[in-house]
Each structure stands twice: as C-alpha cells, then as structure tokens.
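Please treat every number below as a calculation from the coordinates, not as lab data. Because the structure is predicted, anything quoted here is derived from the model rather than measured. Cβ atoms are built from the backbone, for glycine too; each structure is taken alone.
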Structure I
C-alpha cells in the first residue's frame, strides 16, 4: 500500500504523532511520504495512493479535502485540534491504524458544494468546499441586505451580517453557530442560515434538495467590503453587480473509517469532551 501523511506542524504534538504514524505504516509494509501544506501534498501525492492520513484539526481536514477530492484519495483524520468532528481517531488511538491493513476499514462519501461568483453571466471566481460558503460583511460593522433564490425562484430577503450555505458535514461548524440545524452527514442536502439576522427580516434556516441551485445577490447600495469565504480558507470580494451561485459539486470527499461508529455517538462524545 501507499499513503501520504499530511501534517499541520502548528499543532501541539504533531511531530510526535507523525513519528508514531510513520512507524505503524512502515511496520505494515506501507510506503509513505510526508507533506506539510496543500501545494506540497499535491506534489508529493504518490501515484496510486491508497489513503492520506491527516494530522491536525478540522481546518487541516478541510485543506486536505480541497485537493484530495480531485484525486479521489480517502482521508483518515487523526485529531490534534479542538473538536475534530471529521477526524476518525485521536492521538491515543493510533493502534487502530492497523485496521486499514486487516480489511476492516471502509470509506464514507461526503457531499461537497461548488460556488461561483458571477458578473454579467461570466464566472470570475470558483470554489469547491466540504463545509460551507459564506457571504458576509468585511471589516466595517454593519448589516447587509442579501436576496436568496432557489432554481430561479425568490426564497427570501435577509438583513444580516451574512448568509451561510452549508453541507450536512458543515452543519456542525459555522452553520451551527448561526442556529442552523445539525444534520446527519450521510444525507445529501443544502441549508441556508443567516448570521445575526435583524428581527424584521427573514431569519429562519432553510433546507434545500441537493439538486437545487441557490443564488445569492447583494443589494445595489453596497459597493465593496462584502466577501465570499470558502471553508474559512479562501475568499474573494463580492460587489453589487455580482451574484453567487451555489450547487452540489460532482466532487466528493472520501473519509476513511476504521470502525463502526454512529454520527450521533460521535456528536454526543465531542460535546461531552469539548464543552
């Protein structure tokens, strides 16, 4: 077997964890290489790579998902962060890595979203995300007016700090902080939730079918200082003449699972540990 180890070196215990993971993989005759960034990972990804072990938190998993979804490489998360909803094991459970080689491991597919910033019908920016797309104000503290439509039909107008369009995987991230529903990640759907909506505007979270095409437009009175942010990693400025189109991506993220563990059990465990 071949594996890539993708490491976030800023996490406490990262180098010790890396040494342990390498030792276990090599003991099982698994050839492995190490990468410390997304560009490095893309360059080092071995041909025929069976999986990528991701050492970090959820942010590291999101960074890995960006390139791994293009190659179909399964991700195995080792949690060195604060929550680790997407991680499969903690640093204390590294012995479970042997399940990869005993045939007990399996993959789980996660839906992703494509988001395009359009101007005059032409695409000027495009992102693929695992968690969420956010359209929000920048440095200036003010409410913004946004309009949401679904497959060409107006859904509602929002006066808020922003609007989050999330996957089921992203439902336990920023969307949850904005009052969005927690969703079983095996489902395929999209949610839209306003960030700190004004009481007189539409404020409820909406759930949409996976085949919906959502479009977000900004009021014409705003000129700059509004941004689209993709999975908290990349962003681009959105202007009043732009629209943001969000739809299900053809890409998926594959998560490598080492044991049978229900989402609800993991959810309860994470809340108990971290809160």
Structure II
C-alpha cells in the first residue's frame, strides 16, 4: 500500500464503535437500564450491530493480501510471528484488565454478565489464541475476533507461500483464494458450529484478499477484476438464497473499497482525527468490557 487510506480509517472507526455499542446493549446492565428509552435503536444494535465485524474482516483480507503480492514466497514464520506480536500487547492487556475487574467485583455482584475469575487453562488458551477451539469461556468479548484474525492470517500466508514455493504464479494464487472464498460462501459459512474456524469467515476475508489482486496486480495471468466480480456476485446470491446479511454487508464494504479506497480525501482536521481514532480502534475493540 503506497499511502494511507482515509476511507479505511473512517470505516474502521465506525465499525469499532458499532461493535462497542452492540456489546454494551447486549451484555451488562446498560442495555437493560436504557432500553426503554430507545427500544427501536437498542433492538437494532442488539440484532445487527455484530455485522460491523464484516468491515474488519474485508479490510484485514485486503491489507494482508496486499503485503503478499510480490513474486517471491512470503517468509511465513517471520510474518506469523510479527502478526502475533502485533496482536498480543493490547489483547493481553485487555484480558488482564477484565480479570482484575472480575476479581474485584465478583464479591459484590452476582450477575450473568460478569464472568467467573479466569483459570490457568483459560489464560493459556487465550495466550495461544485457541480458546474457542477447545471450548474455553472467553475472557473478553473481543477475544474471539483476535483468534479468528490470527487464524485467517496464518491460512493466507501458508496458502500463498505453498503455491509460490511449488512454482505457481500469482494468477494461480488468486484463483485459489477465490475458490476458498466461494467454498466459504456456499459451504463453510452455512454451518453455525464452524464459527470458531477461519474458513467460516473466509467469505469476507477472501473478498478483501481478491480485492487486493484486482486493484494492485494488473499483470496477473488471470483477469483479477473478473474474478472479484464473480466472488461478489456469488456472495450476493448466496446471501439471498440462504439469508445471511453478513455476506451482503461484506460485498458492500468490498465495493466501497474498490470504488474509493484512496479516492476519498476529507479535510485535514478530519483526516488527522480519523487517523488517531483508527489507530486506537483495535485497542478499543479488545479492551471494552
């Protein structure tokens, strides 16, 4: 990526705050207390606020694939290690904060929204980002996304590395990503029990990855824009036949980024504000209780 995208900053800020509002409405006493004041708004946030995660998934796929567009195989272990190190500080701080809050409040508050003090097994599973895979209770509401983001990043890097190491070109990588994206739309994403695995979310992450090829790899042997259109149309059809608003939202985000990922240029003051808020969005996402 040659420059910072103000559009992505804005989408990231909006999505992060929608997720926070969704969790405040869904979990804890705030929703119960204020719901009578704005019942329609609270119901909307409760039912649909979680779909804002599709924004993060599409953008994560786009940015991760963009970094892998070179002709040489990626350094998988190094990339995965850097990703883990990037995710961990705010994430570990978040679960530490939650553990301290739970420990302090549990003697006085006995409500379902307050989790039990974490066990050693919970700590270890969260540190390894496998808590959902071994059915450990989440220590913070954003923990599941961090684990899924890491899984998706590993899948993408291993796939690209493996194909390039075997001598395939980027066109073959693009086709493989598209096939995986389509498989997620029509098979994996239809199984609710699969939402602890990366392939469940590749319907959105894959759209972002294919978008990176369509926008930045015009030399490929395969018409990348045609492949992207195929994936987007397939997502719309799949989302209508087997009703899943998340697919339609992912397509809308993908189309918006395709149209103007670097086109939108807000005033300087707004740009600086969005950049600051965007930089803080991950910390907000994982640390809000």
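Tell me which structure, out of I, II, gives 2.5 once distance in nm of label points 7 Å out along Cα→Cβ at positions 38 and 246 is calculated. Only one of I, II returns 2.5 for distance in nm of label points 7 Å out along Cα→Cβ at positions 38 and 246, namely II.
Sorting I, II by volume of the Cα convex hull per residue in Å³ from high to low puts II first, with the largest value. If mean count of other Cβ atoms within 10 Å over residues 62-69 computes to 19.9, which of I, II did it come from? Answer for the origin of the read-out: II.
-0.33, -0.47, -1.37, -1.39 is what came out when log10 I(q)/I(0) by the Debye sum over Cα atoms at q = 0.11, 0.13, 0.24, 0.25 Å⁻¹, for residues 174-237 alone was calculated for one structure; which of I, II is it?
I
Matching task: -5500 is the computed value of helix-only ellipticity at 222 nm (-39500 (n - 2.57) for each DSSP H run of 4 or more, over all residues; to 500). Pick the structure from I, II. Computed on structure I.
Hey, mean count of other Cβ atoms within 10 Å over residues 14-21 derived from one of I, II reads 16.4; which structure? Label of the source structure: I.
When relative contact order in percent (Cα under 8 Å, 6 or more apart) is compared over structures I, II, which one is greatest?
II
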